[in-house]
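Once you scroll down, you'll see the structures, which are given as structure tokens.
Every read-out reported here was derived from the displayed coordinates using simple, explicitly stated rules and does not represent laboratory data. Treat the numbers as computed from the prediction; the structure is a model and nothing was measured. Cβ atoms are built from the backbone, for glycine too; each structure is taken alone.
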Structure P
Amino acid sequence: MINWWNSLYSRSDNAKAYVLLSPALILVILGMAVPLLAVFSVSFTTQASFEIDYTPTFDRYIEFMDTSSRTGNVLTTLLGRSISISFLVAFFTLITTYPVAYYVAFYVKKNKMLWLVLMTLPFWTSYLLRVFAWKLILGHKGVINASLMTVGFIDEPLGFLMYSQTAVVITLAHAWAAFALLPLYVSLEKIDYSLIEASHDLGCTKFETFWRVVWPLSLPGVIGAVLIIFIPTVGDYVTPALVGGTEGRMLSNMIQTYFGRANNFPLGAASAVIMLISVALVTIAVNVVTKRLTQRL
């Protein structure tokens, strides 16, 4: 066995590459491909009580898409809400982190490593601790409401801050900010500063230089940051469960319910598959739009 492995490793560069990648490929297959295939296969089954009938059927997908029924209406609404919330999270994360990455890339000359470490500070604390911290800040008796009531700006707590979509967007945007900062910084750092100087020499204002030079060249990092935020937040169920309430509930919370208390594995699996397909389609659409925008710019 050892001799066969050594002979395979010494045959060619491609063989060496596959040998080196084999542990990671095995982990990906066992950790992702097999569970996805299991979920996909369960979505075509029927469950009665605790028994599953493995006869293939599309009934669960029809039940999901049938908006005339209560279940279908709720699930499609939650899917649309999940996608819209994730886009809002990606948007607000982008507009808050882009200036920071821009400043570090072009204006910080010394101790850039220190700035990068500071940019990743949210990773140093538990995700749940950050969610609970925002729960204390946004709560009816939290920091924001208590401060505004103390100075007399409001007479009663702002209800939209907690147990709402607003709370979910704010909490997720803060929790995932570091994931957007790094690709944005890398994209901006690679821009040749001589191009910016040439733009100034040609009489462009700072805004024109940013819009015509910096922004187009940083688009790969922008799209990377948006997708890095959008894809995982669609399936987040911890934050909506803790700070979302009824208004901030997402499809992932319903999937958790189907695999838990509701004991409806087939419908939960079908919902997960539809969410996966929806995210893939949105990702493809974003890439297509980005390519066209890049060509125009």
Structure Q
Amino acid sequence: MFRDDEDHGMFVNLMALRSFEQETGIIVDAEMSTHVHLNVFTSAPTRYAGLLRSSYTKYFNGKYGREGRFGQKYTYVLKVDGFNHQMVLENYINRNGFHHGASATAFGYDYCSARYLFSEEIGLKIEQPVLLTREEMSSFLPRRSEFPDHYQMNSNGVFVRQSFMEIRTAEKYYGSPRNYLYQMNRLTDESWSREQEKDNTGAPITLSLVEQADETTVAQMLKNEYGRFNKNRLQDMDVCRLIDKDLLPGYGAQSVYQLTSSQKRRIARQLFYDYHVSEAQIARCLVLDR
């Protein structure tokens, strides 16, 4: 879904624009290489997700010379009722980075809301807005984009989360910075489900439910909670950058979507033997049918 930082930045901008347009409050978020988690307050979640998907698809297809629908056809929507259900959902979304092996802690993953909650009290360094005119801000956005005056951008032309997300609402469920730190570092166990029973609002939210993942995948995510992070392992976006910046120019293609099958096979062999990239990553980043 995201081949470079520009893609991530555009998704955040579109997320903010659609939030204003659809009167949707965004509580927490996480953008992974293959999927996105959003916790929102809205009367029309499917409409919000659909508009966000369609606008990002238009951007992505235009940039990479691609056609057609982007991603799965439908959006998975989960209704959340109850104080403890909400806090557990926030936990899972904010912890997505290390669950997927992309960071050692929740705060080490750049593309999510984890470091924005209680940032000042905890001492976390976050991106600061810069003073840009509306005209300057509009230059980073799709044409005729509308946004409120309180939206602010960083120096890279990306709306900063603290200007458009409901950070204070997200913090309310934790109550204190200390509890937030505890929740970001505790291990997932049976107590998570027992705590949600206090709400009397239905089945507990679990990691497998949020991720829509099988037992093997969930088991690996739980192992990742112990912080055994390999900092030398190439992440999906590292592999995409390697392909797009270093390998593609030799084939005269605008993007991986213009490569022939034989060209993809040659690049795949180079990634596997020269850079020791896993077959699964190669398939994702080269857009191969498996």
Structure R
Amino acid sequence: MRILIMGAGALGSLYGYLLLTAGFDVTFVARGRQYMALKERGLKISGLVEDEIRVDVASKPVDSDLVFLTVKAYDTRNAIEDLRRIRFKSICSLQNGVGNEELLSLAFDSVVGGVTTYGANLRDFGYVVYAGKGITYVGDYKGESAGEFYDLMKTAKINVEKVGDIRRKIWEKASINAVINPLTALCRVENGKIVSIPEIWYVAERIAEECEKVMNFLGYRYQVAREARAVAIKTAKNRSSMLQDIEKGRRTEIEFINGAFVKKGLEFGFEAVYNKLMVKLIRGIEVGMA
């Protein structure tokens, strides 16, 4: 079985490594300096695992059986155009934010939604830190292929669970990210600081209230503030992906996280003002960096 990792950044490279070392035929799709590093030196892993391994890397997708999509949410449309040119059976998104699976479902017949709490950081090009073993949820979004991805990950000893309502998991993770990511990025602090600094936690609670209101309209009961607080404490020393993006002068996924709650709130007839403020402020930083 040939597996394609579409977007061999931190998480994609980690998943590719876990599948490759489990004996699967894996192709990593990367670009720029990441592509060159993987091609010339291979992949280095540190943290929970210490290893260096040669990998099959390509700059464009190739025909495969199953595809893991791990590009940034704002690159999903471009990835779809590249993937239209190859043959594959099914695709599983392991991306942040809301809306990726909808776009994929418009283009392909078999789409699996995925949510993961595995921790991976790109220390350098071709060098990934395996920061934490979490859990991955998969579920059918269009078609019935979630079981194949579940079996694949089980074989690779990835902690995985197959769920009936993957949309709920996607919104739950987005709500946690909506509380933690923009505040850590704006205040330039580790995750735990949003709880320990009362001034930041005050804003975090307001964001959480709006996210919870959206979740209620969607039919999901989820205590966003409580769950976000627990995650922030558990990952107190972590630097969120959005903070890392800002520090490296890169575009963030704010439109697909807080922006998703703003958009959905308007559909339900209310304005998520704190989420909207997060979008505006993060976008302001992005424009200022350009």
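So the values come out like this:
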| read-out | value |
| --- | --- |
| Kirkwood radius over Cα pairs in Å, for residues 26-129 alone derived as 18.8 - corresponding label from P, Q, R | P |
| helix-only ellipticity at 222 nm (-39500 (n - 2.57) for each DSSP H run of 4 or more, over all residues; to 500) from the coordinates reads -22000; which among P, Q, R | P |
| Per Kirkwood radius over Cα pairs in Å, the highest-valued of structures P, Q, R | P |
| Comparison of P, Q, R - label where FRET efficiency 1/(1 + (r/R0)^6) of positions 170 and 274 (r between Cβ atoms, R0 = 25 Å, to 0.05) is highest | R |
| FRET efficiency 1/(1 + (r/R0)^6) of positions 74 and 194 (r between Cβ atoms, R0 = 35 Å, to 0.05) from the coordinates reads 0.05; which among P, Q, R | P |
